[in-house]
Structure P
Amino acid sequence: MATRILDALKKKGTHAVGNLASIKVRTLNHGAKVEGEPIDNFTLVELGFNEDGERVCRQLSDVTKKGYLIASPEARYLGEDLTDFYNDVGEYARIVYLDEGLRFDTSAFEGEAVNGKVAHFDPATKKFIIHDGTHEDFANARDKFLVVGSEEEVGYHLGVPLVRLEVIES
């Protein structure tokens, strides 16, 4: 006979994972409350305020808007995989400013992770799109990234393919 708890223990998460790869990282003091829908770590969000005056974040909705990296620390219990973690509605999340030169790893990407290619965040797929610079949305994207490493070069494994991105424009 099945149980809800057993199902929860057996089901594997599919959420994005990543890592901050820069020594100096500038974060939003006190973070921001997640609104709208749950948000995967190491994707981009936009900031605002709710009717109570609280700082809130939502998944980035347009490539022309200023983005911020959501990168909340995980607290693992019962052998959870990092792909089980996400930022739920109502929780406060760590928000990282996309300062030029910031490097981070993410599993939320599409395309081949080849050093020297560029990327931008696609709000429709909620992933970073890696390309040669000719993607139709790249010219209008506010936040632009350079591919500077793949999982093999990063030197650690989180159970899913990773790409290392560097902020080149924000």
Structure Q
Amino acid sequence: MVNDDQMKTHDDELVFSARYSPFRVWVMVIFIAMFPIWVFLRVSYLNLLRGEYLNAFLFSAPLLLMIYFTLDSILFKELLFYSDRVVKIWHFFGRRTIYYRRAKVIHPPWYLRWLGHAIRETRENGKDLLMQMPVSYVACFLRADSIKMIGKILDYLTEDTENNQKPFRKARLPKEVICL
């Protein structure tokens, strides 16, 4: 397969870049995320006071997930598709790079496509790496043309438009794909 030295020699040709709409992110944070986070905190706290630790944990688990996605959305800076890799950049936490030759995309069912996709790194045998930070994005924060372009790029790299988990079949993304 591919060793680490070959992965370090990469091409710096930027094919596509996507950014969140700050207005959409802040509307989500202020009006949509804060109320459920407050409710889950309140219910978890009341369950802890009553000694119902299992209920407190069950209400805290979704809370942690909501807090993660809220912080990830606020700190998201840019999603870059290069000819050989995808890079997600945060404002304060740096970047996450995944090479196409060792990646797969996971997306929700068609009726939840507004949630976005997650691009995960795989081992050389195609199995998932555990305990990793995938390159994910929330589609409803992107412009409609960016969503279509990312969909076109992912369909090109996976050569698959049907399945939920799709391994990348191509290791190179030519700039001509966005013109199709």
Structure R
Amino acid sequence: MREKDKLHFSPSFIFSELDFEDQENLIVAFKDRVYGFYLKPADLLCENGMGFACGLLCIATIDSLARLSYPKSNARIEDWLKNYIPEFQEADFAHRFYEDFRCGLVHEGRIKPFGEFSYESKQLVLSVQGIIRINPHLLLKRVIQAFEQYLTELKRDPNELQIFKTILKKDYETEVAHEMSA
């Protein structure tokens, strides 16, 4: 996001302020990015009954966090769902979420048959006659909980932190260098 001739990593941090060696600042900036660009907008959409758009931002968040948590896994989204959101351990919910919701929405702009978002569902994930229903409000709440858990892991686990820093540096070092030279 470019604003006032500065490229933003998050609402509060510009790329030229990122220091990949300052773990505390990097985690704060990343938290600001995920809440500012994904979770807070998803919450606003959810509050206004826009479950489809809320769900899509939750999927983008899950995708990002799964990439950081399981960078070498071919099934990283399914692995992430099973490990961070217990409801997805049941049946084939993680696989169906990946195929029908994530791939459908990201690649085709639709949820593939037989998947639905529904605020009426009292459960996060429900299977009714082969149809998978996901409550976008409950999904958002669980993604927020999982994100907070991940932030705690970054602070406690040096290996997890190193993976995080390596991926962020690889992804964003060009933007940082460009903004510092501008």
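Determine which structure produced the value -17000 for helix-only ellipticity at 222 nm (-39500 (n - 2.57) for each DSSP H run of 4 or more, over all residues; to 500), calculated from the coordinates; the candidates are P, Q, R. Before the final figure, lay out the partial values.
Details: P: -1500; Q: -11500; R: -17000.
This value belongs to structure R.
When you work out distance in nm of label points 7 Å out along Cα→Cβ at positions 135 and 159 for each of the structures P, Q, R, which one comes out largest?
On the way: P: 2.6; Q: 2.0; R: 3.6.
Evaluating distance in nm of label points 7 Å out along Cα→Cβ at positions 135 and 159 on every structure, the highest lands on R.
Compare mean count of other Cβ atoms within 10 Å over residues 55-62 across structures P, Q, R and report the one with the greatest value. Display every interim value, and only then the final one.
On the way: P: 18.0; Q: 15.0; R: 23.0.
Top value of mean count of other Cβ atoms within 10 Å over residues 55-62, among P, Q, R, belongs to structure R.
Read-outs: derived from the displayed coordinates by stated rules, not from any lab. Quick caveat, the model's predicted, so the values are computed rather than measured. Cβ atoms are built from the backbone, for glycine too; each structure is taken alone.
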